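Structures incoming, each one as structure tokens.
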Structure 1
Amino acid sequence: MALTTKQKVKATKEVKRHDKDTGSSEYQIALFTEKIKKLTSHLKKNAKDFHSRRGLLKMVSKRKKLMEYLKRTDEKAYKTTIKKLGLKG
């Protein structure tokens, strides 16, 4: 259930710091958000897929930790990322 290159570009083009950005917190949060959306729709169809559910929970936890880090280090970037991705903060 990996994201295609086009999906990654679409999900991260608004939050990238520069053209070759792949490691910033904003970029990673955007990728996790897209993966979470994809897995959530998968789990709605396949309710008994507990292995994927575990992966989803791990992704949500990792995104939460990244968001906490971003909030602690750069609150302005945190607020703009939350707004662009439509997340609750």
Structure 2
Amino acid sequence: MPQIIPIKDLKNTAEISEMCHTAKEPIYVTKNGYGDMVIMSIEMYESTMKRLNMYYDLDLSEQQIAAEKTKDARQSLGKSREKYEI
């Protein structure tokens, strides 16, 4: 279950930092009863960004496959071998 805290609790920086490092998901911050911000540890942020980049790369690959913009791996490797005399 996500943790939700009011913005006034951000005054307790050490406690918030501890929450961010022990939580397995982002912490939602509310202002006047409405969602305002999300905070998380650097580790969680980096992990999330890696996952998003992987999804982006997969989507790009699927688009290239659908547009038939792919190359045969054996032909590409063969050309590389010829070019570099491997």
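Just so it is clear, none of the values below were taken in a lab; they were calculated from the coordinates. Values in this document were obtained by computation on a predicted structure and should not be read as measured data. Cβ atoms are built from the backbone, for glycine too; each structure is taken alone.
The table for this structure:
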{"read-out": "Among 1, 2, structure where relative contact order in percent (Cα under 8 Å, 6 or more apart) as derived comes to 28", "value": "1"}
{"read-out": "Entry that produces 2.4 once distance in nm of label points 7 Å out along Cα→Cβ at positions 23 and 39 is calculated, selected from 1, 2", "value": "1"}
{"read-out": "Read-out distance in nm of label points 7 Å out along Cα→Cβ at positions 15 and 71, computed value 5.9, structure in 1, 2", "value": "2"}
{"read-out": "If helix-only ellipticity at 222 nm (-39500 (n - 2.57) for each DSSP H run of 4 or more, over all residues; to 500) is computed and equals -18000, the structure in 1, 2", "value": "2"}
{"read-out": "For semi-axes √(5λ) of the Cα gyration tensor in Å computed as 48, 16, 8, the structure of 1, 2 it came from", "value": "2"}
{"read-out": "Origin of the value 14.6, where mean count of other Cβ atoms within 10 Å over residues 7-14 was derived from one of 1, 2", "value": "1"}
